[in-house]
Structure 1
Amino acid sequence: MGRSLNRLSPALVRSTPPGMFCDGGGLYLQAVAGTDETVRRHWIFRYAVNGRDRQMGLGALLNVSLAEARELAADARKLRARGIDPIEARNASRAAAQAQNAKAMTFEECATTYIAAHWAGWRSTVYAQQWPASFAAYVYPIFGNLPVQVVDVALVLKALKPIWVTKPGIASRVRGRIELVLDWAAARGYRKGENPARWRGHLDKLLLRRAKVRKVKHYAALHYNEIRPFLIDVRTREGVAARALEFIIATAARTSEAIGMQWPEVDLMARIWTVPGDRIKSGREHRVPLNDMALAVLQQMAEIRKLWPSNTGYVFPGERRANLGSMSVLMLLERMGRRGSITVHGFRSTFRDWAAKCTSFPSEIDRGGRGKKGE
């Protein structure tokens with residue numbers, strides 16, 4: 001069995017089919033002439049199962065040496081000695097490997113599938129878009145292309161630590177999203193074991209609590225005594241962004257709610273703007289009373305609508321998109337020399353301060369049923 005193939009004894013060839021050369025123990029080298037006049041040589045292990053001849057390919061001569069072929073043939077003979085068909089055993093092994101590979105989804109594949117499955121149920125498109133954006137920025141570069149099964153505490157910490165102190169709010173949300181994706185993967189059999197992104201009794205032992213990282217920085221707000229001169233400045237400015245900012249101040253609405261407003265949501269006769277639940281942070285439909293200032297803005301936008309090149313249905317249309325973008329309002333503050341000292345969201349705080357100090361309405365009414373103070 002130690003002889004090289006080209007020194008095989010003619011006695012070992014025996015009565016083999018044409019083009020096949022026997023090395024003994026069921027191992028053969030098969031030579032097949034190709035249509036291009038080349039000869040291809042392959043190793044074959046021949047055996048019988050219930051009197052039926054079986055031939056198991058062991059690889060081409062160019063890739064598998066004689067020593068390797070003899071070792072593969074020896075493994076096959078051991079299986080036959082146990083009553084196992086080597087071909088069936090190999091097929092079963094390959095099928096198991098393929099099934100295992102199918103289960104070896106990467107974290108990014110799991111996250112993408114999770115997001116697609118839950119997208120329709122999330123409260124707003126802005127919230128939904130934050131998921132893939134936060135993963136692309138902070139998670140995928142660390143372990144997005146790794147099998148979800150291998151994601152461990154070290155990898156989760158590697159993704160979170162760079163932003164845990166500098167961006168605690170974002171980091172906390174990213175951690176929660178990682179935890180949900182890993183739970184989803186475990187429920188579907190893509191991973192086993194504890195969830196390395198779990199906070200309580202786990203990461204809370206390794207990371208500072210968010211409240212201890214730094215105090216929450218509130219949005220910069222204008223004092224309510226300064227609103228009048230500020231509004232006079234806004235009203236002297238032309239453009240959709242200026243009218244949108246006026247409306248936001250008049251209604252204490254969030255920017256996303258105002259720039260996403262469509263005309264069917266507005267009842268001018270009843271002086272009510274009904275914001276659908278899918279565009280509200282709480283997820284519940286919200287009715288906003290329209291004061292004289294808000295109505296004046298809507299009447300201006302109704303006139304602008306007649307002259308707008310394309311009627312998109314949005315109250316505050318954009319020049320390059322269907323509706324005005326939030327950056328347009330921020331850039332207005334930039335042009336007014338106010339960006340950095342105040343924020344658009346801060347006008348909600350200005351309204352709450354005014355309502356608390358200058359009116360007798362309870363805070364529950366001031367919030368308009370939108371949730372906890374500060375949201």
Structure 2
Amino acid sequence: MAIGTELKYAMLDEFYLDPMNPRLGRNNTGRNVPQEKVLELMGEWTIEELALSYLESGGFWTHEALLVTKEKLYGAQRLVVIEGNRRVAALRYLRDAINGRPASPKWKEIAKARKPPDGLFEKIPYIEIGSREEIESFLGFRHVTGIKEWQPAEKAQFIAKMIDERGMDYTQVMRKIGSKTDTVRQHYISYRLLLQIGNVPEEDLEERFSVMYLSLRTQGVQKYLQIDIYADPKSAKKPVSKKHLNNLANFALWIFGDSDKEISPLFTDSRQVDNFGRILESKDAVEYLERTKQPSFDVALRISGGDEPEIIRLVETAADNIEMALTRAHFFKKSKELQKAVGRVAKDASQLADIFKVTIEK
């Protein structure tokens with residue numbers, strides 16, 4: 001069947017949270033993940049506001065009906081929520097709180113705020129769809145390119161699922177979700193690279209995945225890993241070849257750190273991704289990174305010469321400031337403080353001129 005148009009109703013206990021939801025994280029998804037675990041994970045998604053809206057607005061709005069499919073789960077046919085898991089989780093936490101089992105003081109407070117409207121847990125609107133595949137276009141647009149975007153790792157996992165499990169190519173996924181082919185390909189290769197790395201710290205995974213994703217655009221990372229960012233899905237299953245796995249292990253430490261937190265990521269600011277690429281293009285800088293247990297990003301950047309743009313910026317800024325000062329400095333010839341500052345500038349400028357063999361003309 002296609003996506004239905006008939007609005008149906010069911011009780012809260014008839015719905016099953018989707019254990020395949022990408023937002024649960026790559027290590028927490030699977031058909032055997034119990035509902036209790038799924039609900040626990042979703043409790044960290046800031047769903048309290050949803051519960052309050054149900055109490056204050058008088059119930060579950062029909063225009064936000066759940067999208068549900070019937071499929072085999074835990075050994076039987078179930079109504080599995082594909083779109084609307086946060087809403088179902090909010091209702092379950094709210095019901096537990098009302099029944100005297102609040103998950104936190106916050107839920108206890110919410111339960112006391114207002115009496116729940118009639119039928120809140122017994123008459124929940126939903127629309128049935130034939131299968132997950134039939135709603136992929138909607139989910140892809142809504143969460144990958146649309147108004148309720150997933151985090152980068154969640155997007156990548158969703159795209160990888162369409163390619164690995166549905167057998168789609170980049171163009172087919174692009175058409176499904178309304179994205180660009182290059183974006184689809186980079187998300188897929190990034191996710192396959194994450195799987196190839198294997199065990200990475202879960203803490204700040206989304207943020208670190210974003211850094212890794214952006215770093216793959218740089219020539220330095222591509223060269224160091226010998227990775228083809230234009231690879232087709234078959235070739236991209238294992239983005240890094242066997243003979244470069246040592247480089248991949250180093251790269252993983254520099255991006256993610258280690259699970260024991262003995263080694264921290266080399267850098268945390270995604271704005272430094274381009275400089276990271278410059279570092280990996282320098283043989284001397286790479287040798288420094290590889291031989292040092294806890295290397296310094298700034299030291300590596302200096303070794304690579306990658307700080308040249310910053311040095312140029314500093315000198316140009318100094319020149320701009322001096323030119324601005326010249327428009328008014330002659331009014332303060334008797335200022336001892338200004339004379340001292342001018343002497344400092346003259347000394348520093350002379351040293352720079354000597355380094356670059358520049359003749360200062362008067």
Exercise. Comparing structures 1, 2 by distance in nm of label points 7 Å out along Cα→Cβ at positions 171 and 283, which one has the largest value?
Worked result: 2
Exercise. Of structures 1, 2, which gives 0.00 when FRET efficiency 1/(1 + (r/R0)^6) of positions 43 and 163 (r between Cβ atoms, R0 = 25 Å, to 0.05) is computed from the coordinates?
Worked result: 1
Seminar exercise, completed: With mean count of other Cβ atoms within 10 Å over residues 243-250 computed for every candidate in 1, 2, 14.9 is reproduced by structure 2
Exercise. Where does the value 87, 56, 40 come from, among 1, 2, when Cα extents along the principal axes in Å is the thing being computed?
Worked result: 2
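Coordinate-derived values only; no laboratory data. Keep in mind that what you see is a predicted model, and the values were worked out from it rather than measured. Cβ atoms are built from the backbone, for glycine too; each structure is taken alone.
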